[in-house]
Structure formats: structure tokens, C-alpha cells
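Structures given as C-alpha cells follow.
Please treat every number below as a calculation from the coordinates, not as lab data. Fair warning: this is a prediction, and the values are worked out from it, not measured in the lab. Cβ atoms are built from the backbone, for glycine too; each structure is taken alone.
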Structure I
Amino acid sequence: MNNPSPSPAENSWLANYAKLVVALTFVLIFIGGHTTTSGAGMAFPDWPMSHGQFNPDGWWTDGMQRLEHGHRYMAEATGLAIGILCAWIWRAGRAVPLAFLGGAAVAGAAVLAQLDKPTVVHAGLWSSVIFFLFLLWRRARLDPCPRPGMVRGLAILAFLGVCVQAVLGGMRVIHDPAGTLAGAAGTATVLRVVHGCFAQFELCVLVALAALLSPVWPRLHATTAWRGVASLGWITAGVLFLQLAIGATMRHLGAGLAIPTYPLMPDGGWLPAVSSSLIHLNFAHTRLGSILATVLVLALAWRALAHARGETRLTRPAMLLLALVAVQFTLGLLVIWKMRPPILTTLHVVNGAALLATVVLLTARASRSTGPVAVARMIRPQFAGAHA
């Protein structure tokens, strides 16, 4: 069997759907961030169900439960959307419904075996994931997909990533049934932080995938002037991710107002007069990290505007970076000055994710033909054949 190359119409629909999945991920990050900021992350002490039910009574009328259960619903919808995207890229449209049927059969067998309800749910859920991956592998063996290997690899990474994220979220609940910060260095706190950071990683993978699927990608032309943009972009992305990780650690440890003033300390000095781990963490994020991240983003935007004149596919993301970094800095100030109101704090998290995503988009485009040699060798030959 020969799998024909995707038509331009199919590529266009797929590219738009990939953008939709990125948008859904931003919504999920907003809901998840607001759930954490509002202290609703442990509104239900069990997982994957809520109070032993799929749709617990009264969850919509209770503010904390509405946030957490809504977060879970949105996570499920986003995970399904990513699975559909992965199947579409691999041109295995039947994989999603067949995986659901396989998971339902396993769950039914677990019910007949009189296993407890959480075990039944886990059996159905994770068997469907295994069936899905098996169906993709079988499809590739019988009829190889003509899409580039990097696109297919990122699709699998995105799907596995959302599965890992679900496990991290669930383990965070299971290891902290009391919903407290007791034992701040314990497993529950580590899982909270990793869960928050991994969401940013998953977003970056989806943004990179959407960039590769975009009709803009094959129209990018090689120029050695972009090499500096790409190199600085990867450095900036790494520093931004580290800054977001420090911010997530600070939030989950309750250190967001360990230093309640800005730019000076409460005693009027520039450096903390009191030494503690929470103050050091806050200082690293609100002072050192924010300044370094801002400088790198501004430098990246300036370099892109200076070295990619006339190439709007690079200059537009660069202009967006200038706007986003200004908004991010302003939100950070307001979070401190207004004593960490939940909505502003959540918007600060989401805008930080948008800033990282835009850096990844700009850097991916700059790396199209002139990034590191290893990236160029992986991408260029495959797309040359795909778009010939």
C-alpha cells in the first residue's frame, strides 16, 4: 500500500487544528494556574475520579470544587485533542475510536472481575493509551506516513507528554490527600512543581509542532543572518524556562510575597536583610531572574528585527515579544504591589507561558535553515522531500 502525500487542503486544516490545540493548552494553563493560585488544587482528595465519581454532586456550586473539577475536565478535553492531532499527523484516523473501544473492553473486564472503581478507571484509561500507540505503530508498519520524521516524532512526544502530565497531576493529589504544605520538601511539593513546569514543556512541544505544520514553514528562506537569532533564541528559551520553574517553585511553596515590596526591600535596601530559603527563592525570581529574562528577550527581539528585515515571519513574533515582556513585567509588579490577587497572579503565569511560546516560535523559524547544524540536518532534507 502506498500512502499518498497529504493534499494542500488537508495540510491547511491540520495546521489550523494544531493552532487550536495550542489555544486549548493556553486555556488549560490558565485554569490550572488559577486553581493553584486560589488554593483549590486539593478540592478533591482522590484521582482519577472526584469523590469517587466522574461527576460529583454539587461540584458546580462550590467554588473550589468547580475550579479543580473544571481543571480536570479541561485536561481531559485537551488530552483528547492532542491524541486526535497525533493520529491525524500519523494518518491513523481510526486509532482514536479503536483505542477507546479497547479501553472500554478492558474496563468492562475489570468490572466483571469485581475490581474497585479506581482500578477499573485506571485499567480502561491506560489500556486505551497502549492501544493507541500500538495502532500508530501498526499503521506505520503497514503503510508508512509520508509526513516528515520530525513532525511525527514531535506528535508522539506531545501525546506522551500529556499522558505524563496527567500522571504528575494525579500523583500530586494522591501524595497530598490533606492538601497542606506540610513537609515542603516532600514528594507532594516536588510533584506540584514538576507538574507546573511540565505544562510549559508540553506547550513548547505543541508550539514547535504547530510551527512545523504551518504553511509558513516551507516558505522560510535560508540566510546566514538568522544564525545569531536562532542561537540567542535557544539560550533565551532555556533561561525563560528556568525562570518559570523558579516561579512555580516559589508559588507552590507559598513564597510569592516573601519579599512584599518592589524594587526596594521592606527596610529600604536593595538586598534582603533577613536570610531564609523562601526569601532567597523570591529574590532569585523577582529580581535576578526577571532582569536576566527581560534583557535576553529584548536582545532577541532587537536581533531579530535587525537581522531579519523584510521577513515578517520573524519580525512579527519579535514585535510580539516586546509587547509580552512589557506586560509580563507590569503584571509582576502589580502582583507584588496588590498583594498577589488570584486573577493577576494567574495572568502573570499565562503571559509568561505566552512569552516562552513566542520565543520558541521565533527560534524555530530562525532555525529553519540556519540554526545549529544538527537541527538543520534533521529538518531540511525531510521537508525538502515533503514539499517538493
Structure II
Amino acid sequence: MNITTLNKVFLDMFHVLPRQAFFAPGRINLIGEHTDYNGGHVFPCAITYGTYAVARKREDRVIRLYSMNFSEKGIIELSLDELDYDKNDNWANYPKGMIRYVKEAGYEIPMGFDCVIQGNIPNGAGLSSSASIELLTGVLLDGLFELGIPRLDLIKLGKKVENEFIGVNSGIMDQFAIGMGLKDAGILLDCQTLKFEYAPVNLENQKILIMNTNKRRELADSKYNERRAECEAALAQLQQKLSIDALGQLSEEEFNENQTLITNETVRKRAKHAVYENIRTLKALKELKAGNVEALGQLMNQSHISLRDDYEVTGVELDTLVEAAWNHPGVLGARMTGAGFGGCAIAIVANEEVENFIANVGVAYLDKIGYEADFYVASIGDGAKEIEMEEAL
């Protein structure tokens, strides 16, 4: 698949050729799970899977959108003067919300446009296809109309679309990683202050394997709310003695000295994960700056054990994938990524072992779980941007 294909579809749909092309990636979180709402850090990166668009300005105020991923929906037509949420517009509500909030932020969009979109982010793999479409629309508007929107503002508008227009209560990590991604680099991000730092992730001899459990994540939302409440309870008890605003402010030593303030053992384990996982993100930054990718693998392993034993959000499917990965030669590290209870795990695997890894881990998973996992080989790529019309997908 390449831009030529999108150009051909555009010509078929709109009877002219597009003028500009854009890309926004998906993302994974390398380490730092369930830390964001505990005042800690996350460590995401953009990946080379993503969403592409070709577009051309129109003379009127009509916007026509066509997705090759939802071809059965046909062309969805919008007006610049009518940008309210409409469930009948299906996937197009993501670009629609972005257009609306860019306009409301004071940027002038004087005319409509035609657009063809195509994504190669695996469906349901938790790699943030919605944030990818939001940021894709952002860079498209910025590029078509030369708006000069600061990147951080674009990221915040994407989050606003997710939270207020679509109605999903998520944090800023997805939009941030997609908007600020850098080839061969992870991003240590403080979700509260939005302070961030890049760290080199030099995987010349390895690939990132994304392993999708294909399990429906029906538990994730209720358990997520339960874990948040447990962490808030732990924080309240620690605040009887410590002047802290979040668990992420504690060092391991401070937590160990004061953990008996948390009276419930389960709640204490939840807090321990939040504190130790945040420290792991800081260690990952330090090790990667020193060029020690092997240490990142070890920290990923520790992260999964903590998520399994202390935070209890993994489940048999994720544990089966990760433990099979740990037992395979050439694996630097593996962990679940995302909210848990299904979704995906990631592993860093030596190039020469990738095919064997997919075969062997796949068999181990099928034998134990009874259905197949899906595997995707990923690299760390750039964030959302305008691309050359000839640039390959």
C-alpha cells in the first residue's frame, strides 16, 4: 500500500487529484503503566503503523471524508457550519470534533476540503487509532490552511475531542506520543505538568513485537475505576503523615518507610506498584541515555511482574504471552501494555529470532488459551506530520 493507492481512490471518489498528504502514527507505552493518574510518568513512543490522508481544498464550505477502512460507510459529507456530534457520522466524528475545536480555538478555516484516509493500525489492538485520526486531522488542517498551530495546542485539542466530543475519559498520553513522537526515541512524560524528555531507543539488532491477546476487554473499565479508588485510598492514608499530592512523588525508600500507614494489604500493594513503576520510568530514561537497551528489557520484566502481582491487572491471556516471551531466546524483555485484562503485550526481540518467536509464542498461547494471538512487528517512528505525496506507506 502506498500514497499512489490513496491518490487513485481520491481520483475515483472526487474526480480530481489530491494536493497534499499527511501521516499520524499509532503509539505504544514502553513502560509506566497505571502511573499517569497517580502523578507519575509514562514512557510512550510513536510506532510506524499509523493513519494516512490525502486531501485537497474545495471552493465551498463542504467537507467530504472517505475512509478506505470503512468503505461501506461511503463518503461522509459535513458542513463547516454544522459540526455537532452525530452518531450516524460514525468514525468521521473524530475529524469532525477536531475541525470544530480548531475553529473554536480561533483559527480560520475558510473553506471545506475533500479527504481520503487509510490506516494500517491493527483494529482493536489498543494502539490508539482514535488519537491517530485526531492528530492526523490536526496536521491536515494545519497544512492545508497554513494555520501555524503550536504542536502542544494541537495535542490538547486532540485530547479535548476524545474527552468532550466523543465522551471518553482518557488522559493525554496517546495524543502526546502521537504528536511529539520521534524516530528511535521514547518520551518520558509527566502527564500532570507535560514536561517531557526524549531518550534514545537504539534497536538496530532488535524489533518491537506487539502481541494482541484478542481477548475482549470487558473487565478493563470497571477494574480501572476500582484501581484508581484504591490508589486514592492509599494516598489519603499516607497524607496523614506525608505532605504529598500524589503517589508519584514518593521514592521507594519513602514508600517503604511509611507503607504501614496503609492499613489494607491489597491497597498497600496497589500503591507499591504506582510508586515502583514510576521509579522504573526514571530508571529507563537514565539507562537509555547511557545506551543500555538491555536494562530497559529488565525494567519491562519487572513492570509486568508488578502489574501481575501487586496491581493485578494482567489476567491469564497476557501472562501466557509474556511468560512465553520470557522463555524464548533473544528476548530482552516483555510486558503487558495498556490498561490490562486483555489488549496487548510488547516484547523486544532479536532480529534473527522474530519469526521463531511469533511461531513458538503463538503455539504456546493457542495451546493454553484456545484461540490465536496476533503479532505485529513495529519500529519506533516519527510523530504526526505532512509527508511528500510520493512517500511510501
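Worth a mention:
- Structure responsible for 21, with relative contact order in percent (Cα under 8 Å, 6 or more apart) calculated and labels I, II on offer: I
- Each of I, II could give FRET efficiency 1/(1 + (r/R0)^6) of positions 168 and 312 (r between Cβ atoms, R0 = 35 Å, to 0.05), but the derived value 0.90 comes from II.
- Highest-scoring label, criterion being FRET efficiency 1/(1 + (r/R0)^6) of positions 224 and 368 (r between Cβ atoms, R0 = 30 Å, to 0.05), among I, II: I
- Read-out Cα Rg over 2.2 N^0.38 Å, computed value 1.02, structure in I, II: II
- Between structures I, II, the greatest calculated value of mean count of other Cβ atoms within 10 Å over residues 128-135 is seen in II.
- Identity of the structure behind 2, 13, 16, 18, 17, 16, 12, 5, 0 (criterion: P(r) over Cα pairs in 5 Å bins from 0, in percent, for residues 16-111 alone, calculated), options I, II: I
- Calculating FRET efficiency 1/(1 + (r/R0)^6) of positions 208 and 240 (r between Cβ atoms, R0 = 25 Å, to 0.05) for structures I, II picks out I as the one with the greatest value.
- With helix-only ellipticity at 222 nm (-39500 (n - 2.57) for each DSSP H run of 4 or more, over all residues; to 500) derived as -25000, matching label from I, II: I
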